[in-house]
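What follows are several structures.
Laboratory data are not the source of any read-out in this text; all were calculated from the coordinates shown. These figures come from a predicted structure and were not determined experimentally.
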Structure I
Amino acid sequence: MKTLFKKFGPSATGIILIFLAGNVLSGLATTRPQSIGSSQSQTSPFRLIRSTSGSKETTKGERYVIEDPRTVFYVPGDDKVIVVFEWEGPSGTHHFQGSWVDPSGKIVSVGNVDIQAAGSEFSCSWTLNIPDSVRQGLWALQAQIDGQPAGVATFEIVANPNAPAAPAPAPAAAEVYKRAVDASVFIDSLDADGDAFRRGSGFFIDKGVLVTAFQVIDGASSVRLEFPDGQNAATNQVLAWNRRQDWAVLKVDAPKVQTLERAPSKSWKVGDDGYLLGSPSENNRTIENVGITGVQESPDAGQRVNTSWYGGERTFGSPLLDAYGRVIGVLGGNLFPGIETLRKEVTGNYYFAGQGPNNAFVPLVVPISLIPQDVSSKQPSTLGELAAQGQFVKPLPRDIQEVSGTLCTSFKRMGETAIVPVDSTMQFSRVRDTLAVVIIWAPDKKTKTTLQLRIFDLDNHAVEQTRPEKIELRPQVTAYTGIKVPIASLKPGTYRADLLLGDDPEWRAFFKVTE
């Protein structure tokens, strides 16, 4: 009859023994290790039949069997070493001892147990758990029975040649901040008169290649860049852009600037933490800890990343960085191209000159993977060429003449001049509704021109318009305008309404059309 018993060790709590057959006569004990013998004693009544090592085992009848016999084990990768001994010897009560010996020759664990062997053959399985910090090299398991050497099994624990290299430690936030600031600029969008009407941000991803959000440059005749050292530069050259995805790449002659590294594709996920370079006040940069809180897909605009922080308008075009300071994406990410043109800058503050969807200004991030890498050799286009192609939305004037504008399904007249909107809304049924706009004017100058309402889709194509009508506004005299336009021909989607005085937009709003 064969007797099997099993030992696990070493571990933080000692050695655990599990007996598959036989009677336990005494519990676990730890004793002073004895020196390792190189062979069995010639006078020992026990004969070692075989020893086998591996990482998987099973039992066949009354024998332990290693399923993957080998003598080399890897870290990381393998989590344990199993050694099976089989002996032949006299039956009866015997004392067994096993010692694990590390590559330095130190015995790191010793276990003792007494068993009652009913037959002449014994099988024992020992397990060594392998932590990642295990000492590498040649290990040994020494077995003794009744104080006599009963066999030694040797094996190697080595580094896994196929294991990925351990990642370098992430830099401190102060280092990430310095890199990001050194690679970033403020961008002022200038109108035809050279006046700034919007301020955003951008960052260098390569020599002479500046990335920003498309909304930062939308409607600009030229842009002025302010570098970290206070120096200024100007450009009107665009290497690549996508207004629906809300990114643009500018060509800038600045050979001494620092650049940021792209984060590897799929190197981040929802739940990760990172950094955002903010700008809470004029010419001020801050580094903010942010979490990646979600990802959304738009059939037209592509992927967008949600974060836990709102950066403010000056931050649009800034990089979202991972823990290593690599660029995950570009802050901006409007799902409605041109929505930023509702904002007007007056003494550094923003106010609304029109209507936009409730989520129009929730800052999203455009993944850097959407922006092509090899653009530096491309022939740039000018901002003027983009405007001529219909890529830009004309900014609203500073000296707007209206007090308010309201989208509604109808309106009614009150008294001789007043007009009141009926059923104010930003969502219209193409089957049941007519789009109406009510404007209240409070002009500060005399204006005699034409008035027209134009409807644009999100690709900036005019899809509907009213006939131009004559209008005369007198200073300090309140006036009202009501306009209706049919929308039955519009497909369901989001649209922009521009009210024009002459050729220039005076008021605008975004709205949705449904069936």
Structure II
Amino acid sequence: MFNPYSNLFKSGTKLLKGVNEVTQRNIEAVKKLSQITRTSLGPNGMNKMVINHLGKLFVTHDAATIMQELEVIHPAAKMVVMASESQEKEVGDATNLVVVMAGEFLLQAENLLRMGLHTSDIIEGYEKASKMAYSILDELVCNTVKDLKDQKLVENALRSSIASKQYGYEDLFAPMVAKACIQVCPKDATKFNVDNIRVVKIPGGSVSKSTIQKGFILTRKSAGSIKHLNKAKVAVFGCPLDASSTETKSTIVLNNAEDLLAYTKSEEQSINKVIKAIADSGVTLVVTGGTIGDNALHYCERYKLMVMKVPSKFDLRRVCRATGARVMVRLGAPTAEEMGYIENIDVKEIGDTHVTVFTQAEDQGDVSTIIVRGSSSGIMDDVERAIDDSVNVYKALTKSSLMLPGAGATELELAQRLSKYAGECKGLDQYAVQKYGTSFEIIPRTLAENCGLNATKVITALNVAHSKGKNPNAGVAIEAEQPEDAVMDAVEENIFDSYFAKRRAFELSTRVALEVLRVDQIIMARRAGGPKPPKMGSRDA
């Protein structure tokens, strides 16, 4: 066929245009991506088994992990993946909500396109409806975490985030994560750092044996015989704990045995002098990121110094953060400013794993560690993701302490109010406003489907509960046996969602849906590189 753009682009360029070739295909791709993650939404969400390009196996229903490991190649679906990644980086929670809502917005837009509406009318209606939805969200705020140091208030705020990943363990981990967050929260809560809460996974035992420890934990033991210290002064070295060697090559000529003995003694005296200077400075714990020489370890034992090797530079920084020490690149006695302090250090054995516990004083440091136990690495990884999400919810509370009713109550109330608002609009955009509101029903519908209930009957019961403002906090009771009984008050059950996380998720999903609808042409250049070389045959051919 004749290509009118053949003289404009280089050969091999593909051009797609029109609603059928571009918009419909883009919507179809995003719908398929949304269907993958939708069944993983909520406490009863199904797991996905993902094997990445390196052959690593992931069994999880965490949308952030699924999006990260899937190699999506369709450009429209990639935009949704980038939106979910943005949600993960900025908020750390509600990534699945972004993907599901973006897919539903485009599904409803597809119905409008089949009715004959132009994409510009749909975009205008969606933008008008989104502004109304954000104002409705402000009215639906049902709780405020007034004090970020209040254990009970923080627990209630974190409970639903943990339950959505590890249903049944929210009573175990909500107090644990709340305590860890409160311990490391600075006076200026806006400077809260998620990295100050560490998770150590130790195989063996059950998840219920997980504990919290104020301070830092390393999954390794000390190099010497000393396994316990109280009120220890700490010196951290980034260089090897060994006799110094020059960067240039050198040759030493030894003529007889006396020369060899003298050389060995000089090395011993040199390292003895360094270790003695460190001990005289008051240091009782030496942490190094390099190798530990035999002579150095011998003299450390003589001077009652506990020695630890930490090869990871990241763990070395965390030791510094927990103790207040500074990393030294020279081997010698530390100054008072370079020296750190730790209240207690112990080498313990948990299960069959040796760990070193750095316990901080009550008024010291800003590191807290949660020890996660489990029978397999997959279980512990999933628990770690749930803890990470709940810690990020606490971070979101430092930005906005407002809370919304959970269990799909917020979304259903949005659907009803936007439907009413659509009736007041004039023009073709009222159809888009109506469909935008209808899209929010996908969240309570999915929650009902994932717990085995008849979604249509549940939505009907919820609509009755929400109608005329009877109970705007009515959500899906996932433990109900009959659809008629699957209505509960989310506020009474302490099921809350972060206002900041949900508002940001709706903004991102709306924005990416509008970006997909605005695309009317796709121009794909030919891939770089020439054709594959022909296979070489045998010489006899």
Structure III
Amino acid sequence: MTRPEEFRVLDPSAAPLHGRDDVRPTVYAPDRLLIRGLPGAGRDAVMAEVNRLLAPQGWRARPPGRDDPDEELLDRLTPELREVAERLWVSVVDLEVDDAERAGDAIDAFALMQHLRAVPRVGKQVSLDHLVMICAPGWRAHPYWGTHPYWGTHPYWGTHPYWGTHPYWGTHGGGSNPAAEYAVPGRGGRMPVQWVGPDPASRRKEVRRRPVVAVPDTGLGPHPWFEDKDDVRRGVTFLGRPIGGVDADSSATSRPELVYDPNGLLLHCAGHGTFIAGIIRQTCPEAVILPVPVVDGDGTVHEHELYRALLLLLLRHIEGQIRGGAEDQVIDVLSLSLGYYHETPEDARTSSFLRALLDEYGRRGVLVVAAAGNDATTLPMLPAAFAAPEQPGERDRLPVVSVGALNPPGRTTAFFSNTGRWVSCQRVGVGMVSTMPTSFNGSAQRSIETKGLDGVVRGTLDPDDYSGGFATWSGTSFAAPAVAGALAAHLVAASDVGDVSPAAMLTRGWSALRTELRWRRP
């Protein structure tokens, strides 16, 4: 689980900008950088240039002080996979003092990045390690986030230019701000409900190959809809290495700290991945869910951890396309309901590490769908903003699809939803009903429970007892998988769905975009 003290908030009004006037707020790790290149020659060559530029400032970069577990994996890659890894691999390096006189100075990766970006050939090979957050409302209305003396006043959450002073997040949970309503149970916020219909699998069609939808998120918890191993691919690995970390949605008893705070209250994003999986199940019951646990119940993940999981998932996908009879490794749709704000968004939209990675997904025939974010802003949130229409299209690459949220029944934009030219489409994302882990039951209590004179025990709703398996929730997080599921449903009808070559998947992907979103291939 990420800790606030591991990150720093970039306030452009107080940061050293070296002549730039386009810097935006972001959250990043102050003591490390991401460097393009494989461990060894590729990374070391860039790191040598980095250290040459940092030396006059009294700092240096070095590989983490532990054996790199990736070197053994990289040695096992086939030539084709190695070529992809050489283009896309990103390594983490630590920053440390290289001048005894500066031993007491605080390390600031952003300040050092300004020196590196002055040399474009070096600046394009390095990046901050950003904090990536889930796109679901709920920070200020929750008793943990909204009024807790730690989060409510902490310099990260309490004063962040987005979260602390934004009219949505800064006054969330009270006052006259209309967006605050969405995080209140009963008005769009997470709360238990009852599902009375059948499992969507009851209307499933027989297909030659079921489309696979990958969901990098909090994982997938226990639920009757996902008990069949043919419906879910858990514990995904590549060359024997697990992709992702601890499955937070399945950790209510084995790792409760990933789900509950010390008071036993559910963390604000617990169950997020399970909820998304249920939306995909409803929109495309034929889909196979591939949960990739990368986010804890607090809703945050280090950028390098997310990137590494997505890269390994891509290599696994490409290997499945290469090997005959390995279609089970191929994914058709990647559903992303998380993101971050880059400090120089215009640069990131064209040349960031994550952009290059998702472009490769598109070239390999994978449809990528990303939530637009819930900050009621037009500022570009990545990776959704990679869908910006001003970027030139490529005939042989499926573009990223970014999704904003509508209020039901679909006539108005949700007050919290990000908007802008970079948002591809909108879908209803408010008051959604979907699955929650049946193991979740937090410490919040019903307002009253009593045994009447007639012997009947009556009570009000328990606000965090999800043992019934269903909830209602709101956010662009849930509008995005509705689109992902619709695209997967279109693939079901394709006569060549068993052909997983990049060319065939590209053709099917463009057909889905044309049908569902009315997009034309360049």
(message) With relative contact order in percent (Cα under 8 Å, 6 or more apart) coming out at 10, pick the structure among I, II, III it was computed from.
(response) I
(request) Work out which structure the value -14500 belongs to, where helix-only ellipticity at 222 nm (-39500 (n - 2.57) for each DSSP H run of 4 or more, over all residues; to 500) was derived from one of I, II, III. (result) II
(request) Given a value of -0.50, -0.58, -0.90, -1.27 for log10 I(q)/I(0) by the Debye sum over Cα atoms at q = 0.13, 0.14, 0.18, 0.23 Å⁻¹, for residues 192-295 alone, point me to the structure among I, II, III it was derived from. (result) III
(request) State the single structure among I, II, III that was used to calculate semi-axes √(5λ) of the Cα gyration tensor in Å, giving 55, 34, 19. (result) II
